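Quick heads-up: structures coming right below.
Computed from the coordinates by the stated procedures, all read-outs in this text should not be read as laboratory data. Source: prediction; values computed, not measured.
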Structure I
Amino acid sequence: MAGKRHELKYMVHHLDYLVLVRRLEKILKRDTNSQGKDYSITTLYFDDYDNHAYKQKINGEAIRHKYRIRYYNDNLTYIKLERKSKMNQMTMKLSKPLTIEEVKKIYHGDTDFLLGKDGFLYHDFYRQLNHGLLKPKVIVKYDREAFTHPLGDLRVTFDKNVKTANYQTMLISEDIHFTSAIESEQVIAEVKFNGVLPEFIRCLIQTGHVMQASSSKYVYSRKYNLC
């Protein structure tokens, strides 16, 4: 489980992203998952029949929760269930592991096993599936480059090649077809930190041609799929 953090999102042109990366490499360390290369993230997002999570994000509601299942680098041996919460200007993430067999059970509506697992998130997800009527909505895939710094537990990420599977929601399928969710030259930058944003990062952002973004990868990826 991660504590509450600030999270800023920006839309960056690919050329400006290249400049920012060259600058960041001089003062930040690459994330252990991003040693000289990108790593891929594949995420299945859940929402209810009325698309409350989508609408809450669009409307900028102060308190909202988003449920997802994700894995990295096409490796299905390590899968995570997550709840990402927004509380005013702070974000918080809960995370627990799932097996591929458990993911298959969720798809088939066999969710009682969640109540037998140790952890609030499993029980909360069970309630949302069975009483909040959550269901799989969209699969999002992108390549991430990440940097970290111990000051303020700082983390800077760049998400590229953001793609959506539209109406395909079977995360463990070997035949998922993706289409671009944002323009090819766009990169989504995220800055996450505790306390106050370090001044050297603020200066880097201000000197680049970046635009603060209000939408999330989930919203961008559902522009073709709002049923």
Structure II
Amino acid sequence: MRALSTAAGRKRRGEGHTRRDEILGAAKELFLEEGYAATTIRKIADRVGVSAPALYLYFADKEAIMLALCDQTFGFLIEEMGRIDREKLAPLESLRACGRAYVKFGLEHPREYWLTFMSGNTPSQVKQRGHKPAEIDPRQPGATGAIAFAKLVEQLQGIEAAGVKLRYASDTAAELCWMGLHGLVAALINNPEFPWTKRDELIEGMLAMVTDGIVA
């Protein structure tokens, strides 16, 4: 039995990322099924099939797991923003394209979106650091949210550099963009059976309201 426990608890060299992904997947399911507060490290370890000490080899505590899950979500958004940047669109159209990508991600991954943005379980490190720290270390757990926000601010600064005046400072305009799109995504996720009008028109309409609202 001891040999079996060791084999399950520790991956061979080069396979640690697999176990880490298994832990994140199990934790995400438990957070969604039972709630963040009710989920314990032992429950996560049991779901993965390892001991709690083995799980601690990958994550110091439950908050570190939540932080990694947030990084996964923001990591996808950063990838999408990078892809859109490579398309070399006009600055305002690039902003709208990023907005569409954000909404699309939220609606196609409602569980991940809810856990990251709507569950009320923002890790303390993120709360303390905020979304626009003076310096961003991309190696720091939980930094991807700040990186994504910084990229949005850069887009808005690019709009100004192209000669389009903003009604607000670029960081305030970025917050307004996110608030507007987040409100749309949250409403559609929380009330999927509500008789909304055409979803595509709602998305394009919100994009127009957000972008037109921040441009002078």
Structure III
Amino acid sequence: MAGAKLTISSRNYSSWSLRAWLCCQLAGLDVEVESVSLDDPNNRAELLLLSPTVMTPRLEHGGASVWDTFAIAEYLEEEFPNKGLLPAEKVKRAHCRSIIGEMHGGFYNLRSALPMNLRARYPGFRVFTGAKGDIRRVLTIWAECLDAYGGPFLFGDKPTLADAMYAPVCTRFVTYDVPLDGKAAHYRDTIMDWAPMKQWTKDAKAEPIEIEELDIEF
């Protein structure tokens, strides 16, 4: 379905833009992607503070203008109810919504200590104490979902909005060489090999935008 536009800040650095785009892919929505200038202080702040703003990402579709990744996800789930963006069963769906909300509203230490940067690799990166608690919580969420629903995605054999929300964490674990094993490592690899993720990563590596503050040598 054409006629939609998604405004983003950066493919390489913006986890919120990635999440919104993956939500669109899950919905089967063909979106035109428009990157805004980083000369706008609001857009630069979205990347440097690693938090969503009222500016990006923003979805325009069917006369609606929707900003904030969580709102975009909810809009798409309502607009495309047969695409399986959330699990069909009520209790499972409630679990999915809960971990989506947790990602949207938390994990600040992880965001600030390990900013998304798809082009970078930091072998042997030392993760400081503040982010370790967030990493443990993410891995607990993954383990509970994979054990309960069998994988390879968080809620079974097909990706949902939860996978879109946790996909940037997988990229961070790759960028900063966070050691994983077992089901967590397999889930990370599943997400990184997911076709929409591979396309986004390819485009991110070709993106001309560079932000010195996010490309420093840690």
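A compact table of results
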{"read-out": "helix-only ellipticity at 222 nm (-39500 (n - 2.57) for each DSSP H run of 4 or more, over all residues; to 500) derived as -16500 - corresponding label from I, II, III", "value": "III"}
{"read-out": "Of the structures I, II, III, the one that 24 was derived from, the read-out being relative contact order in percent (Cα under 8 Å, 6 or more apart)", "value": "III"}
{"read-out": "Given 7, 32, 38, 19, 4, 0 for P(r) over Cα pairs in 10 Å bins from 0, in percent, calculated: source structure among I, II, III", "value": "I"}
